[in-house]
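Taken together, the values in this text are just the output of simple stated rules run on the coordinates, not laboratory data. Just so we're clear, the structure is a prediction, and the values are computed from it rather than from any experiment. Cβ atoms are built from the backbone, for glycine too; each structure is taken alone.
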Structure I
Amino acid sequence: MAREQTLSLVAEIRPDDMCAQASAGERHPAWILGHLLLSDAYLLSLLGLRPLTHNFAALLRKYGPGATPLAQLAIYETKAQPISGLEEIDSARVHHVAGMTAEDLVLPPA
C-alpha cells in the first residue's frame with residue numbers, strides 16, 4: 001500500500017532530522033507527514049466517516065496549500081504523532097472503502 005511505503009521511507013529518519021532542508025522552503029519530512037495527515041483527515045470527512053477535527057483550520061494553515069515549510073523542529077509535532085495518526089486514519093479509510101460498492105464510488109459526497 002502507498003501509506004506503508006511512505007512510512008517506510010521516513011522510518012530511518014532521525015527525529016532531529018525531520019526538518020532538514022537542502023534549501024529554504026523545501027518540503028521536509030515533518031511537513032510532508034503533516035500534509036498527508038491533513039489530507040487524510042479531510043478525505044475521511046468527505047467520506048462521511050468523521051467530522052473535521054477541531055484544529056483543522058490550524059492544520060490547514062500549517063500544512064495546506066501555500067503553507068511554507070520551516071526548518072524549525074519545535075513548531076512541528078514529534079515524528080511519532082503524525083505517523084500514529086496516519087496509521088489510524090489509513091486503517092479507517094481502507095476498512096470503509098473496502099465495504100463500498102461500485103455505486104458508492106461514483107456518488108458525490110453527501
Structure II
Amino acid sequence: MYVISDIFEAVSAGQLLQESRLRHGLTQKQLAIRARTSQAAISRIERGLVSPTVEMLERLLDLLGEELVLAASPIDYGHDQTLLAQNLDRTVTERIEHMTDVANFVLRNRGAPA
C-alpha cells in the first residue's frame with residue numbers, strides 16, 4: 001500500500017509509520033507497547049514485510065498523535081467533455097460517417113507542409 005505524504009511523494013505505509021515514529025522520538029518497542037503488539041510486528045510493517053490495513057495504519061499513527069489523511073479526486077485525462085457529449089448525441093451511422101471523414105482528412109493532409 002502506498003500513501004501520499006505532505007510533500008506529495010509516494011511512500012509505503014511502513015516508511016510513513018517509521019518517519020512518524022522517529023519524528024516523535026519513539027522506539028519500535030515504545031510504539032509496540034502503546035499499540036499492545038510486539039516490537040517485531042512494528043518492525044515487519046516498517047520494513048514492508050507486512051502491509052497493514054488502513055485501519056491499523058490509522059490506529060498506529062493516532063497513537064503517535066498524527067492523523068492519516070487519504071483522499072481521492074477525479075483524474076483529468078484531458079478529454080474534451082463537450083466533444084464526447086456531441087459524439088454520443090450522434091447515431092451509430094453518424095459516428096461512423098464522422099470518423100470516416102476525420103480519417104480521410106488525416107490521410108489527405110499527412111505530410112502536408114505546415
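Here distance in nm of label points 7 Å out along Cα→Cβ at positions 25 and 97 has been calculated and equals 7.7, so which of I, II was it run on?
Traced to structure II.
Of the structures labelled I, II, which one yields 37 when percent of Cα pairs over 22 Å apart is computed from its coordinates?
Working: I: 37; II: 55.
Clearly, the read-out refers to I.
Supply the structure label, taken from I, II, corresponding to FRET efficiency 1/(1 + (r/R0)^6) of positions 65 and 81 (r between Cβ atoms, R0 = 35 Å, to 0.05) with the calculated value 0.20. Don't skip to the answer; put the middle values down first.
Details: I: 0.95; II: 0.20.
Corresponding structure: II.
Starting from the value 19: which structure in I, II was relative contact order in percent (Cα under 8 Å, 6 or more apart) calculated from?
Details: I: 33; II: 19.
Matching structure: II.
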